[in-house]
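S.K.: Below, each structure is written out as structure tokens.
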Structure I
């Protein structure tokens, strides 16, 4: 079963750029959607998100005639075991993020997603045996120093940003080891959790302790809409990733936390303190070092243009 990966290219397709940018932009503004459900506890909201995402994705894959491919993947026990683990990791990530939305801590959440690429580098070194340059080592140390600064200033470990970065970093690490497409993988992940999520929603409904079904039709619609709002950006991302270069995709990934950070400060009125300036400064410097080091590596390995034949 082929994995969805970007095809090598020297140019970026316009549609690919649009799809990828829309995916990251959607992830950036998605807190606006979850804020409309601020009355729903974060864990309950994550349960509904998984439940309705599972139903939506199954309908999409059935409409596209991909169910035989999905059932074939389910016969791979090792694949299913890995996706069971990633389903837990992504659920943890979603719950923490929704908690950040409901408690006005999106500045901290955006920091977590800025740190994520550096966590991915560290995981590549630790688990894939990838070599690390001195530049990237400095970048990782800068990111670590940002967490230390926050810890000293706050008097406790700032768990939100590292938890978001680590949960998504490990999610990416284990998903990299699965030979399954993005949509098929997410569908299996959500359906592995479906018995639990369906059981919880049913229990909450019967006991009257849950939000769904709500007297408000808007709340019900928003909860159900959490499925498509989760899946659609992934569809756009998959479509864009196949059409543009990895370097371009790596640059676009910072669009999402940047949008979230701007919204947190200027729309939701969250404070950007002196410690935030120092912390984000360390992380942005680290990301700049990684970006420059990558550019220099590509320049050094760039093949020379072919010579004209001698007359």
Structure II
């Protein structure tokens, strides 16, 4: 079994208040501390099946233009998700399964591009706007009982488990792959950075805070009892953890992966992109109303996050 990284954005960042302020409040953390971010989804090649974990942004999603106030930035385009997928050496028709960690468009954007894939999704996500009209959805009810300390899982095949992990969204899930004595934990947004995992902190993005705390507690308990490679979507270290088979040691965190950001980029297009779910606010589709002129309490129509989570495009 081979696990591959499908990386399509790099040189992003997430501020400390964003990745750690979910319970204590973002004001308790330093907005000038920025951790390296990226956008990477993953692929499992079992030899007779090709299984994707999420499918990136939809084609045409504009690159963001962050500024000093941006809490998160998904990074600069390396290429589109589909180009990164092709560069890994595969064709869309080869994909047999897609295991969707959650509904947000940076994870579900290219589901329609894989005509033969059965798309496994927590049944609680089925009403999400991002998943409407997509064929081949397989609602998952997690009927295979517990997986170690996780109460509900669905066995996909020997060594691959789809696990309920509610919190970030109500239908959030993780994937664990067992290979050569290691446990590869492939996840969407349990944490946005490894620093938050080690610090035991929730991000500011969740639909159910209590469930997000329970999930992170279970993740950390699992890691303490199993040699785990923590493989993230947004953390810049995700592909590196995978390639180096780096096992998490919660008592000995690595040095923080900090970045210095140049904010001298061009002014942008007038469009804004939600850094959480990828929703694009285009003034042309809203009677010409500029994003800056929206009321302060306006929220993303898709994921309900406030204006501060948007970046220029």
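S.K.: Assuming -4000 is helix-only ellipticity at 222 nm (-39500 (n - 2.57) for each DSSP H run of 4 or more, over all residues; to 500) as calculated from a single structure, say which of I, II it is.
M.R.: II
S.K.: State the single structure among I, II that was used to calculate mean count of other Cβ atoms within 10 Å over residues 14-21, giving 26.0.
M.R.: II
S.K.: Next up: For the read-out Cα extents along the principal axes in Å, for residues 78-189 alone, a value of 37, 36, 25 was computed from one structure; give its label from I, II.
M.R.: Only structure II yields this read-out.
S.K.: Looking at structures I, II, which one was Rg/Rh (Cα atoms, Kirkwood Rh) calculated from, given that it came out as 0.94?
M.R.: Label of the source structure: II.
S.K.: Looking just at mean count of other Cβ atoms within 10 Å over residues 102-109, which of the labels I, II belongs to the structure with the highest value?
M.R.: Answer by largest value of mean count of other Cβ atoms within 10 Å over residues 102-109: II.
S.K.: Computing mean count of other Cβ atoms within 10 Å over residues 62-69 gives 11.4 for which of I, II?
M.R.: I
S.K.: Follow-up question, since we're still on this one. State the single structure among I, II that was used to calculate relative contact order in percent (Cα under 8 Å, 6 or more apart), giving 19.
M.R.: Only one of I, II returns 19 for relative contact order in percent (Cα under 8 Å, 6 or more apart), namely II.
Every number in this text was worked out from the coordinates using simple rules, so none of it is lab data. Predicted, not measured: the structure shown is a model, and the values here were computed from it. Cβ atoms are built from the backbone, for glycine too; each structure is taken alone.
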